[in-house]
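Asker: Next come the structures, one after another.
A short reminder: the numbers here are calculations on the coordinates, not readings from a lab. All figures in this text were calculated on a predicted structure; none of them were measured in a lab. Cβ atoms are built from the backbone, for glycine too; each structure is taken alone.
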Structure I
Amino acid sequence: MMVTWIESFVGVRARQAKYLLCGAGLIAAYWVRFVQDDAFISYRYAKNAARGHGFVFNEGDRVEGYTNFLWTALHVIPEKLQWSSPWFSIVLGLCVFAGTLVAVARLASLVFQSEAKVLLTLAVLVANMTFLLYGSSGLETMLQTGLLLCCAIVAIEHVIPEGEIGADLGKARVLSGLAAAGALLTRLDSAVLIATWFLATLWQVWGSSDSAARPKNMVVASLQLGALPLLICGPWMLWKLDYYGNLLPNTFYAKSAGSPLTPLLYGVAYLLFFFLTYGAFLLIGRARRVWPTIRSNRRLWVLMVSLPVWGAYICYVGADFMEYRFMVPVLPVLGCIAAEVINPVRSRGRQLGLISVLLLFSLLHRVLPFTGPNLGIPLLNHWPTESSTSWYAMGEALQDAFPNGQDVKRSPQIAVAPAGVIPYVSDLPTVDMLGLSEPKIAREGDTLPIYFPGHVRMATVEQLQEREANLVVGLPLLERTAAGEEPRSEYLLSDLVLMWPGPDLSKLPTSAEIIEIPLDEGVSWAVISLVPSGLVDTAVKERGWRRVPIAHRCDLDGANPVIKRFARKTCDQV
C-alpha cells in the first residue's frame, strides 16, 4: 500500500508534509501561470465600474456579458488603484488555490481518517495539471471550487461513522450557506452542486433524527443552509433585474442557439477525453479491485453523488472550450477516488512506472494545443507571455492610434471576436461579434456552422453596420510578409471567412476594404474598414497603414473542410 510507504517516510511529521505539498503546489501553480482572453472581459467590466460607469462593457450600455459577478467586483480594486489586473488576478487566484488545498486536506481527513491518505489525495491534486493551471488563469474557477468545497465538507460531516456521536453542526450549516452564497455570486451554475450538497446534508439530518424530532430538525437545518443564500443573493438578483432588465445574463442567450443534440454529444466527448487524456483507462483494473472499499466508505459515497449530477450538467450545457475548466469543481472529489485507486501496490517497480506515466499524461495538458475537443494552454495563454496571434499587441496598437478611450465621439468603434484582450487593452468602444455583450446579436445573429461551446452566434454584416462598427477586427487574420516579398494586392472574400466565419460576407459594401495594422517586423493584422470614419482615415494617413481592396469573389481550391463550411453562405461554389 502506498499509504504504508507514506507513513514510513513521513512518520509523525504529517502536518509538515501537508505544508510541503501545499507549498509545492503553489510553486507549481505559479510556474504554469497564465491569463486567458475571457479574464479580460471581467477586467473591462471592472475598469468601467472603477471609473464610475457601472458594471458595463461599453459606457452607457447596460448588458450583463459576464457570469462571475463576485470575481469581477473584486477586480474593481486593482482598476481603482491602477494596479495590474492580470497580476492581481494571479495573486488572488494563488491565495484562493492555497485555501482550496487546505480545504481538500480537511475533506480528505473526513473521508479517510488517515493522514497518509490525506497526503496522497493532496499529491494527486498537486500533480493534476488542470487543477494547477486554474490556480491562475485570471478566471473565477478556483474561487468557485473552494467555496463549493466548503459545502461538500459540511455535507460529509453529517455522515456519522458507526459508534460515534454526532456533534451539533448548526454553525457549520450556517457557514455552508455563506459559502454557497459566495459560490452563487461567483458563478450561478454553482447552484447545481450546492443543491446536491444541501440535499445530501438534509438527507443525513433526516436519517439521524428520530421520528418525533425529524420535522423540526429538517426545518431548522433548511433555514441554516438556505437563509444566507436567500438574504445575500436575493437582493443581488433584484439589482440585476433592475440594472440589466433581466435575471439571466446575456451570455445565456448567446450560448443557446442551434440543435440541442450537438451540445449533448460534445459534452459526452468532453468528459471521455478528460479521462482518456489523464490516463484513467490505466486504472480500470485497479478501480474494480478497490470498488468494495470505495462502496463501503459512506462519506466517499456521499461525495461521489455529485459526479453524475455535474457530468449531466456538463453535457446539458455543451461543456466548455477551455482546458477542462468545468472539471475543476469536482476534481477534489475525483482526487479522493484516485487516491483510493492508486493506493494498492503490487510491486514497487510497477507502481513507480504507473505514476510516471500518469504524470506524463498530466504534463501533456500544459504543452499540447489540444487535449480533446477543447483548446489547450498554448492557444489560451495571452498573458504574461504574448500569444502566437498577438492579441495583446493588437490592443496596444489600437490604443496607441486611438488614445481617447470609449468616447464614441472621439474614438472609432471596433468589432471583435472574442471580446477580451483587445477591447480591454485598446479601451475602445467595442461590438462583441459573438454576442456575449450584444443582446441583438445574442438572439438574432447567424448560428455558426460549426459548434464551438459558448460561442454559437456571429454578427451579420447588417448588424455591424447598424452598430456603426468602423473596424472589424474579428478573429486574427495575420499577414506575414518576408523581406523583399511583394505584399498582396487584394483580399478575396474566401480569405476573410476565418476572421468572420459564418455570415454572408458577399453583403459587404463595395466601399469596405482591408486595412493592415503593423504589429511587428513583417507582421500585420488585417481588419475590415466597414463604416467609414474620419478618425480611421487620419490614423491610416499618419501611420502609413496599407489599404488593400476586397475582391468580391472566392477561391476555395485546396481549402480545408472547415474553411468551406464557414464560407457556405459567402461563396457561390460551396
Structure II
Amino acid sequence: MHIHYFTLQRQVEFLRERLVGARVEESYTQMKNEWVLRITRADGEEGFVQLSADGEYPYILFLEQQHRRANSTGVMEEILHRRIQVVELLPGERIIHIGFDDPSLQLRLHFFTHHTNFFLVDAGGIIRNSFKQGRKWRGSRYRFPATSREDPLTVDEKGFSDKLREQPHQPISAALKAFAWMTGVVVRELSARCELNSETPVGELAEADISRLFAEMRRFFRECRENPPRVYLEGEFPLRFALTGLRQMGDCPYREFPTVNEALRFFCFRAAQGRLLRRRRQQLQEALERKIAAVRRSLSRMRAPEDIEQRKAYFQKIGQLIISQPDRVLPGQSTAELIDYFDPALPTISVKVDPGLSPPENAEMYFRRAGEVTEKVARLTHRREHLTRQLETLERLLAEVRESTSVKKLEKLQETLKSIHVLQPEVEEAEAYRQPYKRYEFGKYEIWVGRSARDNEAMTFRHAHKEDFWLHVQGYAGSHVIVRNPQRKEQLPPGVLNYAARLAVQHSQAKHAQYVPVMVTRVKYLRKPRKSPPGTVIPSRVKTIYVE
C-alpha cells in the first residue's frame, strides 16, 4: 500500500505544510531513479524532497538532511529558484500536482509502480521535460491516464451491490476491482475481515455477504485515513506497508509510525536493502550450489585407489610371467599366450605385447606401467584430498551465505567467491577478474596452464615472474605451463617437474603420443619475436625431459 491513493493523500497533506512557499535551490540526481530537490522553506529552514521512480518502490519523501555527492547531476533545472505554491493530489488519481510562482511551469508526479515518472508541463499542456525517457516525452502533449473505475466512496450500498451483481461469474477478487483503489492487498483484507474466500464467485454471495463487504470497505478506508501507519516486518526487513492494521497479516510483527512520511522512509529504504540482500544471497547461493554439485560429480567419477592398485598388481604379474616364460613371446606377434602361475588352476591367458620388443623389453614395459600406476595413485590421492578440502570450504561458504543478513557481509563473500573462481564477475568486471590460466596445485607448488594462445602470452609475459619455471611440449602446439617459484629455487623437485610436464603434454596436441619431449626453462629466458602470432616464444637455456 505504499503508493495506494490513500497513502499518497495523507503524504500530500504532510508535504503541503512543509513545501508551500518553499524555494527550489537545487535539483539533482545521484542514484538511478532518484531525484532530489533542496529547498529553502518559508520559515527559512532548509529541507529536501526526495523522489524515487523505482518500479518496485516509488516514493516521495520530505527529509531534513541530505548530502549531495560529487558525482551528482543536475536535472529538471527549469524549476530552480521557483517558489512552490500548490501541492495537491489530483482527485481519484495517483498523481501529485505541484504548482510554482511561475504559472507556465507545473510538475505532475505519476506514481504507477513500473510506469512511475515525473513530468514538467507548461501552461499549454506540453511536456517540457520528464525525469525518465526525456527524449520520448519532451514536446508531446500531457494527457491524464484513462480510467473507468468507479469511486467506491461515492456509491451507496445498493449501487455497490448492483455493480458486483453485474459480474456473477467473476470471483470476488476480480469483481471488486471494478472500483477504484481495490488493490490486491485491499481485496484480501476485505475478504479476511468478512471471512470470505476471495475466489468465491459473486453469484454465490448472499445479500448479507455483500452488505458486510460494503460495511467493511467503508470501515477499512476510514481507518486508512485516520490510524497510524505501520510496517510489517520479516526479521529486520520490511514485509508490507499499511495505513492501518491488516487482519490478513495475522500475528506478523510490525512497527507503528507517527507519520506516513516516516513509515514510507523506513519501508522504502529498508525494503530496497532487503531486495538487494535477497538478490545477492540468491546469486551467491546458486553459484555455490552449482560448484558443490560439480565437485561432488568429480569425486564420484574418480577411480578408487583400490581399483588402481589392482591394475598395478596386474602389470607386475604380467611382467613376471613374461620373464618366466620368454619362449611364449613369439617374434612378430602382438599377443602372447602365457600360463598364469599366480592362479592355482594354471589357466592360459592372452596378453598384449609389443612385436618390436624382446621378451625382457616387454617385461620391462609392464614393470614401467606398474610404476606409472604408483605415480597415478599419488596424483589421484592428491587430487581427491584437494577436492575434499574444496568441498568443505564451499559447504562452509554456502552456510555463511544462507545465514547472512547483512549486505556488507554478502559483498565480502561475493569477493571471496570471485577470488576462488566460483562466481563469475559481472560483465563490466570480466576483464579485471578473468585469469588467463587454469590453476593447479602439487604439494606446496602452484602451477598455471594457459587457456589459449592469447592467454599463454598474457600468462607468461604479464602474470608470471621472471624466476618462475616455464614448460612447453617440444614440436607440438599446446599450452604454456608455469610453475610458480616464489622462493627463487634453482631447480624444481623431480615430482613437481614431472607433474608439470604431464600437464603440458595433456594440454597439447601430443597428448596421445608416447615419449614426448618437454622443454623446461625460466621465464626470464623467453623472448617473443616481433610481429609473431600470439603465444609464440623463443626459449633459451632449455632443458628437455621426456614424458611417457
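Asker: If helix-only ellipticity at 222 nm (-39500 (n - 2.57) for each DSSP H run of 4 or more, over all residues; to 500) computes to -17000, which of I, II did it come from? Please report the intermediate quantities before stating the final value.
Answerer: Details: I: -17000; II: -12500.
It must be structure I, since only it matches.
Asker: For Rg/Rh (Cα atoms, Kirkwood Rh), for residues 148-467 alone, which of the structures I, II scores highest?
Answerer: Biggest value here belongs to II.
Asker: Let me ask another. For which of the structures I, II does the calculation of semi-axes √(5λ) of the Cα gyration tensor in Å return 47, 27, 21?
Answerer: I
Asker: The value 16.9 for mean count of other Cβ atoms within 10 Å over residues 108-115 was derived from one model only; which of I, II is it? Walk me through the numbers on the way to the answer.
Answerer: Values: I: 20.0; II: 16.9.
Corresponding structure: II.
Asker: Looking just at relative contact order in percent (Cα under 8 Å, 6 or more apart), which of the labels I, II belongs to the structure with the highest value?
Answerer: I
Asker: If P(r) over Cα pairs in 10 Å bins from 0, in percent, for residues 28-123 alone is calculated from each of I, II, which structure is the one that comes out at 15, 35, 23, 17, 8, 1?
Answerer: I
Asker: Compute FRET efficiency 1/(1 + (r/R0)^6) of positions 140 and 396 (r between Cβ atoms, R0 = 35 Å, to 0.05) for each of I, II and report the one that scores greatest.
Answerer: I
Asker: Using the calculated result 3.2 for distance in nm of label points 7 Å out along Cα→Cβ at positions 172 and 188, pick out the matching structure from I, II.
Answerer: This value belongs to structure I.
Asker: Taking mean projected area of the Cα convex hull in nm², for residues 92-299 alone from the coordinates of each of I, II, which one would give 15.1?
Answerer: Of the options listed, only I reproduces it.
Asker: Next question. Where does the value 65 come from, among I, II, when percent of Cα pairs over 13 Å apart, for residues 4-59 alone is the thing being computed?
Answerer: II
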